[in-house]
1. When mean count of other Cβ atoms within 10 Å over residues 84-91 is calculated for each of the structures P, Q, which structure yields the highest value?
2. When distance in nm of label points 7 Å out along Cα→Cβ at positions 76 and 156 is compared over structures P, Q, which one is greatest?
3. Where does the value 1.4 come from, among P, Q, when distance in nm of label points 7 Å out along Cα→Cβ at positions 20 and 36 is the thing being computed?
4. Have a look at P, Q and say which one yields 3.1 for distance in nm of label points 7 Å out along Cα→Cβ at positions 92 and 124, as calculated.
5. Which one of P, Q has helix-only ellipticity at 222 nm (-39500 (n - 2.57) for each DSSP H run of 4 or more, over all residues; to 500), as calculated from the coordinates, equal to -9500?
6. Figure out for me which of the structures P, Q the number 9, 29, 28, 18, 11, 5, 1, 0 belongs to, where P(r) over Cα pairs in 10 Å bins from 0, in percent was derived from the coordinates.
7. Could you figure out which one of P, Q the value 29 for relative contact order in percent (Cα under 8 Å, 6 or more apart) was computed from?
8. Once mean count of other Cβ atoms within 10 Å over residues 116-123 is calculated for all of P, Q, which comes out largest?
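Please treat every number below as a calculation from the coordinates, not as lab data. Worth saying up front: this structure is predicted, and the values here are computed from it rather than measured. Cβ atoms are built from the backbone, for glycine too; each structure is taken alone.
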Structure P
């Protein structure tokens, strides 16, 4: 028997720390998108960034790192806004009777965690892109290759997590269509 969910408990349970306790590290690390992101970032580092750092002047590599930071920050900020807008659309779709059903069966928890995760990942990626530019004046080229590796990893991981939100959006849209109060029961 599922426990009854009270409104006050539900609001507290929908924060990222509460949902993270529920899902844990397995939803972050032990997924194909994590390993694919790690592999792609490692390939870019070892087959592009390291040779570039060795074969060109340090100033050229610093320009590349600054470009990655500047362009990445703009892209990350835009995608963070898109994830937040997507969450607003999903919330509007789930309003009313459907929201009560989602809360009662704890389905909302399962659907909101990926949105929280994407928002956090894009925030981390945005922050790392913003820190990459000043890091070019403080750290060696070798350290910058690792910093670029981190930015690329988080960027790919965030992108893959955002693509995964499409499935959640479709799931909520289907639930909204199923529980539409305006739908006639003659069908």
Structure Q
């Protein structure tokens, strides 16, 4: 399952294969946000388990089942990495390989990528987009046109334009 992940998820570069063709972004600690982990477990429509990988080299850390206490498991992952003095982020890889949520460094922008051809992935994409935890490429485009944007202050315009070139939040149109 991990053979298709060959590039590190270091933004703004693209790291997932082309079939992961829709994306969202986030700016919180994926490995350390217990609030997000609670919401992931309780209200974001998670429909399957996932694997947790270290974002630096995709080292397998553990599998998380849908019935697990996700906030507690992720807290344990965070502690293990902290004790190892490992400050890279994590990747969450859906057990069905329909989506990946990744953050290369725990304090930088992260990305979630989805297979738009998979109805389960599209449903999860839509729930995450509406959740308030994630933002899409439209938000990035708006930030580029707003000199007071926090996103533009934190990241260069070159970085943000590269994100727009490499990622899309538009679901492909259904062919008629």
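1. Biggest value here belongs to Q.
2. Details: P: 1.7; Q: 4.2.
Evaluating distance in nm of label points 7 Å out along Cα→Cβ at positions 76 and 156 on every structure, the highest lands on Q.
3. On the way: P: 2.4; Q: 1.4.
Answer for the origin of the read-out: Q.
4. Numbers: P: 3.1; Q: 0.9.
Only one of P, Q returns 3.1 for distance in nm of label points 7 Å out along Cα→Cβ at positions 92 and 124, namely P.
5. Numbers: P: -27000; Q: -9500.
It traces back to Q.
6. Values: P: 9, 29, 28, 18, 11, 5, 1, 0; Q: 10, 40, 37, 13, 1, 0.
Considering all the candidates, the number was obtained from P.
7. Numbers: P: 35; Q: 29.
Going label by label, the one that fits is Q.
8. Working: P: 21.4; Q: 15.9.
Between P, Q, the highest calculated value is found for P.
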